[in-house]
Each structure stands twice: as structure tokens, then as C-alpha cells.
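Structures are listed in the sections that come next.
Each value in this text was obtained by applying a stated rule to the coordinates, not by laboratory testing. The model shown is predicted, which means the values in this text are computed figures rather than measured ones. Cβ atoms are built from the backbone, for glycine too; each structure is taken alone.
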Structure P
Amino acid sequence: MGRPTLLETHRFNFTGDPAVAESSFEQFEVFFTEVLTRYPDINFTSTEELAQALQKTEPSLVETRLISRIHVWLQRLYEVPRLRKLACLSGLIVPAFLMFLATKQHRRPDPKTSTLPR
């Protein structure tokens, strides 16, 4: 099972000017046609079903191993420019980077990563 992806749209794309709404629906159809073509085994779920699975800590959706969670947490922190700058200025970047490298080998392998079309 793959990881969940959240698709968000804004209702104003589908209301108001009929020409804009029609164009939005057409683009939405093009998008879903492309997704279904590229990933024929894709699954769709409601927000409620996803929330219940996450609440139950469904192992196929939620990483439960602490070492893997630390790795992802460090990766996410690095993506925040202010935190990255603070880590560099304070010197915390060095132990954080070493911890990142140490936890990298414990990530859950994703067999589809190398085969996904770009």
C-alpha cells in the first residue's frame, strides 16, 4: 500500500463564472485520467476513512519505528528555513546531520520509488 496524498481544491474554481467552472471541471477530468493511466492500482478513500486509519496507527500508513520517525522529523525540520538557519548558527546542524545520516539506513524501503514515472 502506498502513502496517502491529500488533494485540495477550492470551491471558487467550480462556482461563479460558468466558463471558469467548466474549464476547472475539464482540467480535473484530465488530471484524474492521467493519474488513473499512470497508477492503475491507485486507491481513493474518504477523509473520514483516512483519519480512522491514522488514529488506529495503521502500519501501512503510519511509520511506527522511532528511528525512522526521527529521520523524517529531522528532514522536515531542515526544510524550515528559519530552523535550518538557527541550527547552523547554533552549531546544532552538526549533531542533527550526524543523526540524520545514522537514521537514514533505517528508513522503510519504498519499492515503487525507482519505478514511478516522472
Structure Q
Amino acid sequence: DKPDVIRKKIRRAVTDCDGAVIYDPENKPGVANLMSIMSALTGKTMDEISSEYNGLGYGKFKDAVADSVIATLEPIQNEYDRISADKAYLQQVMDSGRERASAIAHKTMLKVRKKLGIAPWKL
């Protein structure tokens, strides 16, 4: 997804109404999920995240989570866009894959023909 779509999805994430950014999966599963995402992407502990964002409200916290997701995905999306635009490279990858698949299929068919007692005619 594009950054604006990511941001919109994270802003729509379900949270409760008290605004406290604390890790409590039992009572605040939505907030706990967002904190887990942020922790995984930034390496911060739940306590660090809570200390930094508790009391600022969910809006600022969700924006920070979105920023972390966007920053993490940006190099991946850039590489995807670069590869997608390189039609010659994509054709080369498909040709290589087709050749490998054909070689594997040929070997498999030889084994099948041998098991069935069918002469291994050229495939």
C-alpha cells in the first residue's frame, strides 16, 4: 500500500476510548497490537513505547506507528517498483524459471514412465 493508505488504515485501527498507551493485551487488545507492531519495527520495548506515548493520545501514537511502518516498507516498495519497471529483467527471470521447471518436469516424467513401464520417448 502507498503511505497515505497505510496511515489511513492504522488511524482506523480499533482502540478504546481512554487514550492510555499501555501494553495490556487482555483489556486493550487494539493498543497492544499497535504497540507490538511498533516494537517489532523499531526495536523499542513495550515500556519504552508506553513511556514515550502514554498521555499524548491515540492520534499521535497511531501516527508514530504509521511512520514506523512506512519507513520500514519504503525501501521494499522502492525495490519492488524498480524491479516491476525492468521488463527485460522480469522476462529473464520468467525464462530462467521456465527452463528450471521444464528440466524438473522432464526428470519427473522419465521416472513416471519408468514406473509405468513405458518407453522413455523424448519429451
Practice prompt. For structures P, Q, calculate mean count of other Cβ atoms within 10 Å over residues 6-13 and state which one comes out highest.
Written response: Q
Fill in: Which entry (P, Q) yields the derived value 18.5 for Kirkwood radius over Cα pairs in Å
Q
Practice prompt. Identify which of structures P, Q gives the largest calculated value of distance in nm of label points 7 Å out along Cα→Cβ at positions 78 and 94.
Written response: Q
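Matching task: -24500 is the computed value of helix-only ellipticity at 222 nm (-39500 (n - 2.57) for each DSSP H run of 4 or more, over all residues; to 500). Pick the structure from P, Q.
Label of the source structure: Q.
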